[in-house]
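**Q** What follows is a set of structures for review.
Throughout, read-outs are computed from the coordinates displayed, never taken from laboratory work. Values in this document were obtained by computation on a predicted structure and should not be read as measured data. Cβ atoms are built from the backbone, for glycine too; each structure is taken alone.
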Structure P
Amino acid sequence: MTNEEILAILNERCANTLMETLSIEYTGITEDSLTARMPVTTKHLQPVGLLHGGATVSLAETVGSAASQVFMEEPYSYVAVGQEIAANHLRSARDGFVHATARFLHKGRRSHVLEIRVTDDQGALISFVKMTNAIIERSLKERP
């Protein structure tokens, strides 16, 4: 499967989810990373007009979870589920897009630890996020 096909599948799976509500779109994939973006609109802001930290973490968790699933050894037998997430918000954004890129710090058989860097359109670091995913076996009913 090509990278473009993987991105298309990921984007199709956003329909009727929080990702669609927040307008999150997967935009890039390499051999060791996955990137998504989210616009910064009034629906993504806190009352004082800055990007809401919860929206930023939602973007980070979205791309971190998907990266675990995409780069998993046996994606049809196992599923990645979020276990822990921690974010350091360094600055904010008021418009444009924020871009989240997930890369592995640890890729084990039963757990993944990822770093997710969220940047603005100019490449300035907005948030640094660390996420741990548990890799659990799918039930036979859940397998494609």
Structure Q
Amino acid sequence: MGSRTVAAILDHVRDARYIGGGTAIWPERVSVGIVFSLLAVAPYVVKRGVSAGMFWFSREAFDAVGGFDEGLVSAEDIDFGQRLKAFGRTRGQRYGTIRRNGITTSCRKFDRFGDWYLFRNPRLVKAIFTGTDRQATDHFYYDAER
């Protein structure tokens, strides 16, 4: 994340047209396997119509939607984004995505499991996006060696 990302976020937070939003997420490295794995995840994100990455919003909006749902074991970011977007609609505001100045994310899960892992395990991806499958979430996020 660079200074342009922070500047873009501040511009959007100050813009009354937006309730808040997320940023584009770019992997620190790219391979064919990572691209296909991201394509396996994309339908779940696109279907929900929100970006995540790094959220930006006012404290008022965060409080109004009740923050993150701590009862979910995964996909709590997507759930939060959907509730923020719905709240914005009630106020005539949009949910935005900062695309050009997004964030770079670690590829440590790809390093651990392999670049093709998510593509080759669509049931795991689906289970993680339910938000309630503890076994799938633990397997991918918490039980893996770091």
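**Q** To which of P, Q does the computed value 37 (relative contact order in percent (Cα under 8 Å, 6 or more apart)) belong?
**A** Of the options listed, only Q reproduces it.
**Q** Assuming 0.95 is FRET efficiency 1/(1 + (r/R0)^6) of positions 17 and 49 (r between Cβ atoms, R0 = 30 Å, to 0.05) as calculated from a single structure, say which of P, Q it is.
**A** It traces back to Q.
**Q** A follow-up question, please. Starting from the value 1.00: which structure in P, Q was FRET efficiency 1/(1 + (r/R0)^6) of positions 25 and 81 (r between Cβ atoms, R0 = 25 Å, to 0.05) calculated from?
**A** Only one of P, Q returns 1.00 for FRET efficiency 1/(1 + (r/R0)^6) of positions 25 and 81 (r between Cβ atoms, R0 = 25 Å, to 0.05), namely Q.
**Q** helix-only ellipticity at 222 nm (-39500 (n - 2.57) for each DSSP H run of 4 or more, over all residues; to 500) was computed and gave -13500; which structure, P, Q, did it come from?
**A** Q
**Q** Could I ask something else about it? For structures P, Q, calculate Cα Rg over 2.2 N^0.38 Å and state which one comes out highest.
**A** Once Cα Rg over 2.2 N^0.38 Å is tallied for P, Q, the winner is Q.
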